[in-house]
Structure P
């Protein structure tokens, strides 16, 4: 496909737009509440009113404010309709035609939840039809790929990513450009690109949102990566629990192949690249890159020691580049707008934006994208609306089971890799769970430890047995049967598991315990019983 053909598709798509467009959310959260029927009823209501030449109804991806779904919005500058029923379709069309939109319950598009966001990864989310490649092209899709193939050498693409300062959005924060450079310089006739879409953190739905709302952004990002490092085969490893994301990825791959944007001689160049899906079986440990590769190869998904690292010896022993969904979604905007544009967003060491899934005891549950360095307080209290029903925010847990709980008196902490790490938490992939004053922090630690215990692959002893014993001690504390000795043993076990486990699951499993001990130690201590052996001999015999 040439530049002229891309532009022709864009112009045709834009020319077909009507005076008013109604965007109806068709992401998983809203479809589960009936937005599919709502979309059909909106189309029928437009036809019944004879307004086909005036109003266009478009199914789009996530519109972010998930707690108020199903959502729809009228453009340009129209209201946001919240908590819709399929039966509301006729009233919406009538209100638009009459200009009396206020008769329906609506939200405020200028609400801080939206006004404080800066969209890079989510630039197309809630705007384009994720099931039509033409809609993506109309939003400048595949222009970055055309620019790279026609006007940039592979090493220049790598340098652009390095200069942008993009760091991996999967949790570790490793410099993306440096990883690309390592793979590009690795020796091998065969190289692979892998998109880690095995999002498994409790309360996290960032990757799912991107996959459902803008699948071509991932395909374009992976294709740019393949051109940069010299790969000709890519895999998207996606959770089986994401059926809508899988369906839309499959459609997007077929559309891209048909348009000459995947496969042989992409955009009439010598460059060849194909992408296939691999469906995960639900193991959280397969989010770890070596376990993920083992699963793709058809083996049991368990980690292996490193080195060698995947950049040198990955899939089937070949150099392999692995990035997560959000990392790949940043690539086309960087190439299209330039590294300096991206580097101008965020902080000195944490560039760009970050997508978070706000969940838990929070008024506004949904997806937000903010510049790196945004204070937690802005996200939780201004955008999220704080705790519901007049409650008080007690803590925010970031980074999923691998992260930590940050107390409310640290909410002015900026969201960046180093600041969160200093508090014993991590950025992670972007889960953000809010807790209010009714939350028992010891119980929170036990919940995440139970998750890590159940998801441990069992390959290494520290994780396999350590998580079991830590969960046992946490239960003992909650049941009021533990002493100070048990608490000391819990801390000792945390240190052992953290420093001796084989992979990131075990290494980070103690984080929720350590962070709650650091900031909420009193909640542990008030549950402890006197130690009958404190003086070297029993002073009382426990009855249970």
Structure Q
């Protein structure tokens, strides 16, 4: 008999003798036995459902989902997790700093690269052992990682920022903020702070004082607009980006800005940078597509037509078919992240195949992609993420258009097609400030049709930009939200609801901006 109480699960034999007891984090509201007789399940008052091994009461897995069922996270006792978009920050690590100091809390997303392991979560109820699940998952994905311990977590944390002094009101276009940085030992040096004002990244060049002995420094932030503003400061170490230090500033309207005080950036016409990659003719015949190369060419042509209109200059790099090797694609990404000044716009357009390993690590497949060596011949998500984050972090706007989920042949047991959902979810975090429009949702396919001469996704993009169909009010301007709204609706119609694009933008909000004129 399994008995759930306010604080314990207890298992008894048929004679009423106790077999084991297990402390639980909330009162047990329901208990039951899973099919197979090896796992017990409990619904607890903390909002979780948890699975326990019958023979000894060891917890195997927990699931938490929000009341509206739109976000969820599943996690093992050591903290390996799988999550829906926006769900990974429903849990995190509480790390004590001693009896006389406040504890730190780090959302799970700060440990994504190490702890986001859907493959481990998927295996733990089959193996009935977390360590065995990790071993099997590592073998399948080619990873070599020991099990994470509590001591490991303390060495993987990002910096922590603490506010020392800041004004509550401002009457000039600059303010000085004093803050303190705590960085764990062996976590590398702290980079220059990343500053966001009203949801937009600021240029990286600013006046900084050196760190004091206690990790305190001053930073001058500006130019600020003449209205109430929200400033967010981030810091990076080699582990991750910190949680933001948020300062709310109230505009003192009794003062006025001097003419031209907003700086020259307001008068400068933005430049557009486009890296478009489209591959139809792969080295492996079974990977070939029909229109991915054409999609990339037409998208570049449509954006080049914006030269002299919305943008002072349009700089593009186009890689199609045999030119889109793994080396050339990575070189193109390096070009994109290094060519921008502040207040520019960058677009990364990828069309072709995308694959993932069992741990959901995403790879874009270049023309010379070898499914037997995905890590060596694919472009991994970290490289793509780094490009977009560095571009946007320099005070620019970054857009990622991705169309990489097509029907593919069997590529072995450890590789599957992917729409890059996990990559898109990461990029939509508030601190990354990247707009992501994926051609399809989840495991849906992307469709091509000879009647269109394009993929459905690109056809809708081109209609929206070149034909002005994404400008419902006929203002002559097409904003990001206008374009993504049109593309989403149009692709649904073209594919008879079989393909539904997915827009992801920073959860903290993002100001709409014009991407094209017509």
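What follows draws every value from the coordinates through simple rules; no lab data is involved. Keep in mind that this is a model prediction, so the values were computed, not measured. Cβ atoms are built from the backbone, for glycine too; each structure is taken alone.
Just a few scattered comments:
- Label whose coordinates, when FRET efficiency 1/(1 + (r/R0)^6) of positions 169 and 329 (r between Cβ atoms, R0 = 25 Å, to 0.05) is calculated, return 1.00 (choices P, Q): P
- Parent structure of the calculated result 180, given that volume of the Cα convex hull per residue in Å³ is the read-out and P, Q the choices: Q
- Looking across P, Q, the calculation of helix-only ellipticity at 222 nm (-39500 (n - 2.57) for each DSSP H run of 4 or more, over all residues; to 500) that yields -12000 traces back to P.
- Per relative contact order in percent (Cα under 8 Å, 6 or more apart), the highest-valued of structures P, Q: P
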